[in-house]
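Laboratory data are not the source of any read-out in this text; all were calculated from the coordinates shown. The model shown is predicted, which means the values in this text are computed figures rather than measured ones. Cβ atoms are built from the backbone, for glycine too; each structure is taken alone.
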Structure P
């Protein structure tokens, strides 16, 4: 893969982004951690609020990162930004307006993988620093790749039939962002590849439904 910018220019974008927008990134992290706690507590509104939070993540990454900063070194950021805004709209439509994205923590293997990815996304800034990058020239919370990891993890907590409606763009970004991680040597982003593989496998499972007391169980 040939990129229209260097590794140094890529990190410079994060430097400018972090120096200007770090308060917003911190607030987004705090809200996300709080919403995850609510989800773990099994609140009925968790699905709606988590969908709204994910929509904010994608809108933020599309507008505040891709269009406001990344576009300066990569013309494709205009397309990326538009796609991220579209994903934010899809999450708001399916999860908030239609309330069709329920999330539930269970003892299943998929739920545990999902929670592991969510935890990774919350720890992402520290992981990026531990990999050898130096603040502020490092990706932090709220930028595209941790947003993709977080979204894949949360979608593993939803029924596959509901997650399929909003999964294509996160899967596409797992491919695009994950491949760029190898080229740019952003080791924290390699988890995005694994997150995409997990989500794709989760969605590809055959649907098994049986009737229990007159109701369908999946």
Structure Q
């Protein structure tokens, strides 16, 4: 089975499981988050083992805050939470597809597979999907209540996509330092849990901070 097929099948399974727990009762979603946190934190501990304790503790702290944010967002503002997830997912998908098709100059030495065309794809697909979702489920009521314009919505999508990409690059940086291709091998075609949700961890945390600071 080639890498693309494994990646596709794994993505479908992950999507089905995630949707099930995302729309489940809070205690089931909490169970799902705890399991994911355990696997992800183990991978981070392994990835950061050659560095000082500050980096290790900082990473675990970010994971705790992000998973806590996910729990409260699912409970209190599911539509907004789904918006954050969609922006992050399609930022990854757009980067992967555009990078594979158009290739072009490398974006950074931190992650050799990242290209400028991939970065454009990340912004393009996440922006289109984000706008369509907002229009479809009337998430715009969140923005109307806070008197945010269409420009603010566009900037939010670009910001979340940027944070997702930076989170991806940050984990890639630590993988490069350790000489790792992946953070684990539990997800065929993707590597580890941290490989799959690296950008999403930071996106959810940023989205949670924004909504709690009444920016949204």
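Using P(r) over Cα pairs in 10 Å bins from 0, in percent as the calculated read-out, with 8, 33, 38, 19, 2, 0 as its value, let me know the right label among P, Q. Among P, Q, the structure yielding 8, 33, 38, 19, 2, 0 for P(r) over Cα pairs in 10 Å bins from 0, in percent is Q.
Each of P, Q could give Rg and Dmax of the Cα atoms in Å, for residues 99-162 alone, but the derived value 13.7, 41 comes from P. Suppose mean count of other Cβ atoms within 10 Å over residues 51-58 works out to 23.5; of P, Q, which structure was it derived from? So the calculation was done on P. If relative contact order in percent (Cα under 8 Å, 6 or more apart) computes to 22, which of P, Q did it come from? Here the read-out was taken from P. Assuming -27000 is helix-only ellipticity at 222 nm (-39500 (n - 2.57) for each DSSP H run of 4 or more, over all residues; to 500) as calculated from a single structure, say which of P, Q it is. Working through the options, I get structure Q.
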